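Next up: the structures, one after another.
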Structure I
Amino acid sequence: MTFDWVDYLTLAKTLKTNAKNQNSLREAMLRSAISRAYYSAFNIAKNYLISLGIRFDGSAEEHRIIQKKFEDLSQRERDGTKRLNLAEISNALSVLRSFRNKADYETVVSGIDKKGEAAVIRAEKVYDLIRSL
């Protein structure tokens, strides 16, 4: 069965919303929401590139490479709207990855509530923009 990466976005929204009602698990839920939002956007973006015939080797560098591919595509695109959308996807992936790295690896993350909200919004934007391409 093929996994639908949008389900991670749904989970991220649920975690972010439910974190408001938690005391002891609030930060863990927000960190998880950030991580799931990133992986939703990352894998939706990756699958789009695969649909264009771009292949990946499964290395840890894929995270940087995928974001860069969207940047490169935006620079080559002649249609102004599509160019902006591709650039916005690249930017959102970069910011989401930064948030995810903080959430997954740093002991103290300032502004976790705002980052949780922003991560979900950016992941939704990536999903919407890719559907419009």
Structure II
Amino acid sequence: MERFLWICFAGALGTGARYLIGLWAGEKLGTAFPYGTFIVNLSGCFLIALVIQAALNMAAFPPTLRLALTTGFMGGLTTYSSFAYETTRLAQDGAFGAAFLNFALTTVACFAAVLLGLAAAQRLTGV
């Protein structure tokens, strides 16, 4: 039960972070493109790779912390459902260029972020 509560708590923090990043992105970068969703998906891909790889390489990494960070925080932070909806809406609204750009940037950049997260974890853990 304690693990479950930590995951729920971290999920709430991830959700709150997503909301604040979305507000910030809308104010600073505009709303013609879903910048907030792009930012959280990219950072979430990097962070999940970093945490999982670090947990695999460090015996002392607590399993509850790994689950709280990945399932909880990153689960609340990342927004692939929003990504799919926003990309579809852009296309339905006739903004095919923006829809394709959102799809292509998010897909390529998130895989690159996973590779960077893996490399960062290897550097941090020395493995």
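Computed from the coordinates by the stated procedures, all read-outs in this text should not be read as laboratory data. These numbers come from a predicted model, not from an experiment. Cβ atoms are built from the backbone, for glycine too; each structure is taken alone.
Compute relative contact order in percent (Cα under 8 Å, 6 or more apart) for each of I, II and report the one that scores greatest.
Details: I: 33; II: 38.
For this comparison of relative contact order in percent (Cα under 8 Å, 6 or more apart), the top structure is II.
Computing mean count of other Cβ atoms within 10 Å over residues 21-28 gives 14.0 for which of I, II?
II
Give the label, chosen from I, II, of the structure having the highest value of distance in nm of label points 7 Å out along Cα→Cβ at positions 29 and 69.
Between I, II, the highest calculated value is found for I.
Once mean count of other Cβ atoms within 10 Å over residues 77-84 is calculated for all of I, II, which comes out largest?
If we compare mean count of other Cβ atoms within 10 Å over residues 77-84 over I, II, the biggest value is for II.
For structures I, II, which has the highest computed value of Cα Rg over 2.2 N^0.38 Å? Spell out each step's value before the answer.
Values: I: 1.07; II: 1.16.
Comparing I, II, the top value of Cα Rg over 2.2 N^0.38 Å belongs to II.
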